[in-house]
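Below are structures written as structure tokens.
Every read-out reported here was derived from the displayed coordinates using simple, explicitly stated rules and does not represent laboratory data. None of these values were measured; they are calculated from a predicted model. Cβ atoms are built from the backbone, for glycine too; each structure is taken alone.
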Structure I
Amino acid sequence: MNVVVLPSGVLFWLLIHPWAHRWRAIGPRRTYLIVLPIVFGFAAWVAHFRRWLLGTDLGTSWTLIGIAAVLFSLSIWTQRQYSRELSVSILVGIPELSPPGRQSPRLLREGIYAVVRHPRYLSAGLGVAGNALLINYAGFYFLLVFVILPLGYLLLLLEERELIGRFGDAYRTYQQDVPQFVPRFQKRP
């Protein structure tokens, strides 16, 4: 499931973020009608090659399972923190796809957003790393390190660009005050 869902999720956001300004012209509903069939088709194609993509089973390691449990716990805690601030419409990208008058006018800077700018990426990264350690397949490690992480970072940069476009100087100030995804728990001087 991980080897199918993760690349498909990354593809979804790669189709949304770079062209968000264009998608806004047709709105969220039409955008999803165009993008989702592409993503589901890609998922079906990847599912066909999943055994090859997973590669060698490296066996069960209780140490890795223990580390995965810690990563899952941190991922869930982070998710609970950001879920307090985000509606479902935000989670599925409606603000990125809505015309300027209908976008969320508020830049989140409270709660976990005061500690890290992208807690969703942090939570996802912790969860994906936990999944990799839990399933322990060579191909999944390769996919994670050479595909998912680089493309995830590219998505983060594209999202930052889109947020600067929506919030301008307020977001630039936020970038200076709060790190992207590695929390800093003490205030800068």
Structure II
Amino acid sequence: MKLKSNKYKTILFFGPPGSGKSTQAKLLDKKKFFYISTGELLRHMRDGAEFQSGALGKKITKIMEAGGLVPDRTMIDLLFRYLSQAVSEGIFKPDKQILIFDGIPRNTTQIRMLNDHVQVIQIIDIHFSSDSILKERIRKRAVQEGRSDDKNRGIIEKRLAIYKNETAEVLKHYPKNIIYKINGDDSVKEINQQIKNILNN
């Protein structure tokens, strides 16, 4: 559903690396929601021959392999370039679907950039009682999905630190009444039911 102001209604998924945001989003009704993970988007672009051969692609690949973050303006431009293409190809239908963003915004600069395009109506915040649970999940993901960046313990620690020190601060810039906290220690099924209950209401 697109607003009169030409901003897209958007739901943000928050949670540290390994929290299962992607798994949960993909279990939702695709007729109602259009899900974009910035991490998946970048990995998909990185693996494309055209992207790999360009200077931007090489730069982003180097950043990702080191566990760093793509520059804010670059990330926003790539995101909305993809979104515009999805609309033109009929993959994303703004009149029928609500956007779900996973992995963005990561900081206050990205919040300001996103505000030109979207209206955040709900935030799902998946949290955990211990980092050890997340680290084990990430290690398993490395084996199952063949993600080399997940095999490096130093990169895992760096990503968790970035999330705690920067990304979690983003939540302070949104109204508390649209933020819904969910216990990530629960099972995939239990978490999914909680998310569906929130979205249906």
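I have 17.8, 53 for Rg and Dmax of the Cα atoms in Å, calculated from one of the structures I, II. Which structure is it?
I
OK, next. Out of I, II, which has the highest value for distance in nm of label points 7 Å out along Cα→Cβ at positions 137 and 161?
Looking at the calculated values, the largest one is I.
Further question: Ranked on mean count of other Cβ atoms within 10 Å over residues 33-40, which label among I, II comes first with the largest value?
Answer by largest value of mean count of other Cβ atoms within 10 Å over residues 33-40: II.
Looking just at distance in nm of label points 7 Å out along Cα→Cβ at positions 25 and 57, which of the labels I, II belongs to the structure with the highest value?
Top value of distance in nm of label points 7 Å out along Cα→Cβ at positions 25 and 57 goes to structure I.
Separate question: Can you spot which of I, II the value 31, 25, 9 was calculated from, given it is semi-axes √(5λ) of the Cα gyration tensor in Å, for residues 17-128 alone?
I
Next question. Starting from the value -13500: which structure in I, II was helix-only ellipticity at 222 nm (-39500 (n - 2.57) for each DSSP H run of 4 or more, over all residues; to 500) calculated from?
Only one of I, II returns -13500 for helix-only ellipticity at 222 nm (-39500 (n - 2.57) for each DSSP H run of 4 or more, over all residues; to 500), namely II.
Quick check: 3.0 is what I get for distance in nm of label points 7 Å out along Cα→Cβ at positions 65 and 169, calculated from one of I, II. Which structure matches?
Label of the originating structure: II.
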